[in-house]
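Here, each number is a calculation from the coordinates, and none is a lab measurement. Because the structure is predicted, anything quoted here is derived from the model rather than measured. Cβ atoms are built from the backbone, for glycine too; each structure is taken alone.
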Structure 1
Amino acid sequence: MNPTSPLDTIYYINLPENFSLSKNAMHIDPTIPLPVQQKDSDAPGTFDPKELTPEQILSGLLTIMAYDPKNEHILYYRTLLKEARPNLQKELTEAAILKAKNEDFDLAEEIFSALRGYDPEDMVTVLNTALFFDQRADAYRRQGLTDDADAYDEDALVYYRDALDAEPPLPDAFFNAGFYFLKKHNYREAKSNFETYIALTCDMKDEDLGENGIYKKNRAQEMVNNISNRNMEDDHFVAAYDLISRGEEEKGLQEIRKFISKNPNVWNAWFMLGWGMRRLENFEAAKQAFEKALTLEGGKTSDTYNELAICLIELNDLEGARNCLNTALKSEPENTKIISNLGYLALKEGNPAQAAAYFQTVLEYNPDDKIAAAELAQLDV
């Protein structure tokens, strides 16, 4: 029978008073049950203290940190970990960041959970957790897993909010939260966070900020200027995104047209107009809007080219669609939405073998992509 929870893989033991793991072992209070990670070879009800390893204890303690942070003995267990591995927090943080970078998300999430249980007051860990969920959401959105991406974005927001409330303030929380809200098209909140970051760092000398800090400060100011210059805090712009996102495209298009009438050179507005039109399957009007976005400063993004390609496929301009998708793929070579659209383009061109190759590539990046799997199953190649 497989365990239903990671806590099912540990058991508690009481050790004799004179028990020690080694000459230099951590001090263990025999009156407090000790969580031990069971071995795969352990049979139920069998335990020999002579076979107990330090790794089993450390693993058991970390499991408690991750999945039972309200355990009645949590303070004692934290003390044991600090005695056994003084550099544990640094080691685990580096491991979690590396796992997240390699998109080993489940293990990274488990390590971040253990870190929060180990030191719940550490706001850097809280911020790192927010960044992790933010990154995980972005990865899933690139794979077309919109529902999963939205769920992890919500998780990220919870930890960003906690990090933003830190005392003393944590400048990097405001910098990173600014980009989170920018991604969510909440330009007012994004601008506010970037402005706060600038205010928190304005009195710091360049030598104290360092090269990375100077870059962040300039980048934050650039984002504030972009939002202000493009008037992206405008009520019509904000309402348009909210309405189209909720499936009220007609109302959203009314709002974005009002915005464009006063702000005709904002590429994001034309992109939003094209997005709404494409969702309504008005592909010619959507095509024109995306093409306009490409002519404006900042509009030549992979998303713009990808959206334009979808319209061109529907309008049977297959060569134009391929050019757009290839351009988008140069910017984001592992974006499975773009690769999937190349597969649909190949189908439209009557090349099922090439389409299958694209869908297979999608599955190599994301084995859980149900759409690519379904398309591949239908192809007799």
Structure 2
Amino acid sequence: MTPHAPLIIDIAGLTLSKVDRERLQHPLVGGMILFARNWKDRAQLTALCRSIKKIRPDLLICVDHEGGRVQRFKTDGFTHLPPMRALGEMWMAEPKGQSKAGPLDATNAATACGYVLGAELRACGVDMSFTPVLDLDYGSSGVIGDRAFARDPRVVSLLAKSVMQGLLQSGMANCGKHFPGHGFVKADSHTDVPVDRRSLKAILADDAAPYRWLSTSMNSVMPAHVIYPKVDSRPAGFSEKWLGEILRGQMGFTGAIFSDDLSMAGARVLDGQQLSYTEAAVAALQAGCDMVLLCNQSVPDSEGGGKAVDELIDGLTEAHVKGVWEPREASEERRVSLLPRQGAVEWDELMVHPAYMHALDWIA
């Protein structure tokens, strides 16, 4: 085990290239994130995941696979999962006849979604999905939109906990995002630097409430690339106040913290200064993140054609040598804790597994 492997990177295609293998062998790389470009069919995905684990069994294979419009794999048998807003709408609906409606049906359906999501991914070798979204649905954020369960943090918390229960049943860890809340701001942190000017009291009472209520259920958290100037001038993912004092201190969260994608616009400006990827990674790790993601920089048509990934690996290595960044054993323990602890049910067996078939009935 390395002292700390904080980097989560990606690859360009359907198989591992020689360069991919070299990067994944680096002791600072702790995992990789998959995208739709890494998908052809189940056989290819399964072979890719096996080839990754053959390099290093401890590498964490992740994906953004929430349901609705954020679902990377949608063909060759993968269930089309509903957007999480559909579960919130089921919660609010009045029961009519045999239709699924009301809070109890909604929580059952949420558990079913979590189980199907996790079981299908695990059957192909994926370790974890960055889900569920805990942002509140204010109706103004295009990037969040129907990815959110509801406006009421109580409804969000109970539905999210049900999804987490389903993920747990499949043997998969969960990730609550985007702390302390991305739903209130209209700007998209992929392309802008959103600013939420509300007070800490207002945010804690509303948007951040699910993180306190779920602090004993969440395995990991991903902070928002959003600035809350009445709390800190830095975005939450670079703020020791948000991550250390509030999330870990006040809320008692003990799981892993991932940065959001460092290639996003909201991640590359800090204290008014444009950052390199290495500077952003070091800032996030020093603020309290255990792992940092760099996405969409390995593809041939990206800026630099993959050089950003190598520059980050080399830059963080240099930062360690110079004492600018120090690996943390506790962070590595949190990363490893996200790896599945039980074997997955293989696809063909899963298709006739009673729990899976019952879960599908709740999703339909």
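Side notes on the structure shown:
- Among 1, 2, which structure scores highest (criterion: relative contact order in percent (Cα under 8 Å, 6 or more apart)): 2
- Which of 1, 2 yields 1.00 [Rg/Rh (Cα atoms, Kirkwood Rh), for residues 133-244 alone, calculated]: 1
- For percent of Cα pairs over 14 Å apart, for residues 85-148 alone computed as 66, the structure of 1, 2 it came from: 2
- Answer label among 1, 2 for the case where mean projected area of the Cα convex hull in nm², for residues 197-308 alone, calculated from the coordinates, equals 8.1: 1
- Parent structure of the calculated result 0.50, given that FRET efficiency 1/(1 + (r/R0)^6) of positions 141 and 341 (r between Cβ atoms, R0 = 35 Å, to 0.05) is the read-out and 1, 2 the choices: 2
- Mean count of other Cβ atoms within 10 Å over residues 101-108 derived as 17.1 - corresponding label from 1, 2: 2
- Ranking 1, 2 by distance in nm of label points 7 Å out along Cα→Cβ at positions 117 and 181, the structure that comes out highest: 1
- Structures 1, 2 were compared on Cα Rg over 2.2 N^0.38 Å, and the highest value belongs to 1.
- Label whose coordinates, when helix-only ellipticity at 222 nm (-39500 (n - 2.57) for each DSSP H run of 4 or more, over all residues; to 500) is calculated, return -11000 (choices 1, 2): 2
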